[in-house]
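Before anything else, here is the set of structures, which you'll find just below.
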Structure 1
Amino acid sequence: MIVLIDYKMGNLASIMNMLKKTGAEAMISSKSEDIQRADKLILPGVGAFDAGMTHINDLELFPILNEKALGEKIPILGICLGMQLMTRQSEEGSLSGLGWIAGETVRFHFDQEKSGLKIPHMGWNTVSPKQPNSLFKKMDQEAGYYFVHSYHVVCEQDSDVLGVSHYGYDFVSAFQKGCLYGTQFHPEKSHRYGMQVLRNFVAC
């Protein structure tokens, strides 16, 4: 059973629809007992870092999420803000993140006037895998994914970087540490390529 964690910050219905198309058994819940029974978890997210952590703390989800991630070590996928919350902290706020990944979340840093690039980074982009992995299995190199974000993750350890994308400079668009995965793009908005990413996660 895959549980989509409902902490009031994600595109839950869209992800659920995608998962159903893959044939996965999934549910949406914020209940600790449902999360406890989960074989896999998805932490989605749209919005601000501090708001996300505040909701997780208010719902008293941090202890059970920490146990599933670091104790049981089940596969967990963080999407967009969900990926960022898995880091230690963010330039966007003052609260500590979940701290599962050695790294932090930073705002895009480039001269917008000189580059002509807008923030947020919004639209389709490619991901260049940095190491063999299961998340991008059966994917061609020209696969496109949908992004909408002003902040991105900086990993302290190169071995955690699963894929990078380019917007002004290369940034981490996917990471993996053991059974912990993160994608800065939205698989649920990335059509057949996003569905393949979710199908690969289901098979992990």
Structure 2
Amino acid sequence: MFSIKDLEQLQVEHPEWQMELVDGSIVVMGPSDYESEEIGSRLLTFLNMWVMPRKLGRVTGSSAGFILPSIQTEDTEVGNGISRNLRAPDVSFVKAERLKKSKRDFVELVPDLMVEVKSKSDRIKPLIEKIQLFLQLGCAVGILIDPDKLTVTVYRLNQDPVVLKDNNKLTLPDLLPGWEITVSELWPPEFE
């Protein structure tokens, strides 16, 4: 079973690797396909254009690591059954009052919003499980963007997922009152 210190050491040795610590295992993340990364960047840009001038909080991309609260594991022999996860959603938002100053390290908190963008090689089930974990730990909203189906699915704890597409508006009134984006604006344009 690996620890956050083990992961940090591996990052020093292999700075080009993007890794997460999941239930005591270090998972090396492959690069995203171009379209998925562009979609995440577009959402990050649209969020920042709303959040920054209003000083509502912090928006980060897929390299920002969150040390999540400890969770019980079935393996009680290793580490007394406590596992700390270090995860990095594709896009995250943290309210200003929860993170008043940026840190030169991983942050020990659960973001208010986390977004996963399905890459070409991703399977949906692990992405939904990651979103559900964040929600169970206190994240207000989780979003799954699926470029294959051209859908945006919004998850909230103990609520049915809401699937948006085409000209539907994505809004987050509980986190970003007044902000909205038409789902189709997330898809990369085709140039003539």
With FRET efficiency 1/(1 + (r/R0)^6) of positions 33 and 97 (r between Cβ atoms, R0 = 35 Å, to 0.05) as the yardstick, tell me which of 1, 2 scores highest.
1
For structures 1, 2, which has the highest computed value of mean count of other Cβ atoms within 10 Å over residues 25-32?
1
Just checking, which of 1, 2 has the largest value of mean projected area of the Cα convex hull in nm²?
2
For structures 1, 2, which has the highest computed value of relative contact order in percent (Cα under 8 Å, 6 or more apart)?
1
Starting from the value 36, 32, 15: which structure in 1, 2 was Cα extents along the principal axes in Å, for residues 89-136 alone calculated from?
1
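Rule-based calculations on the coordinates, nothing more; no lab input. Since the model is a prediction, treat every value here as computed from it, not as a measurement. Cβ atoms are built from the backbone, for glycine too; each structure is taken alone.
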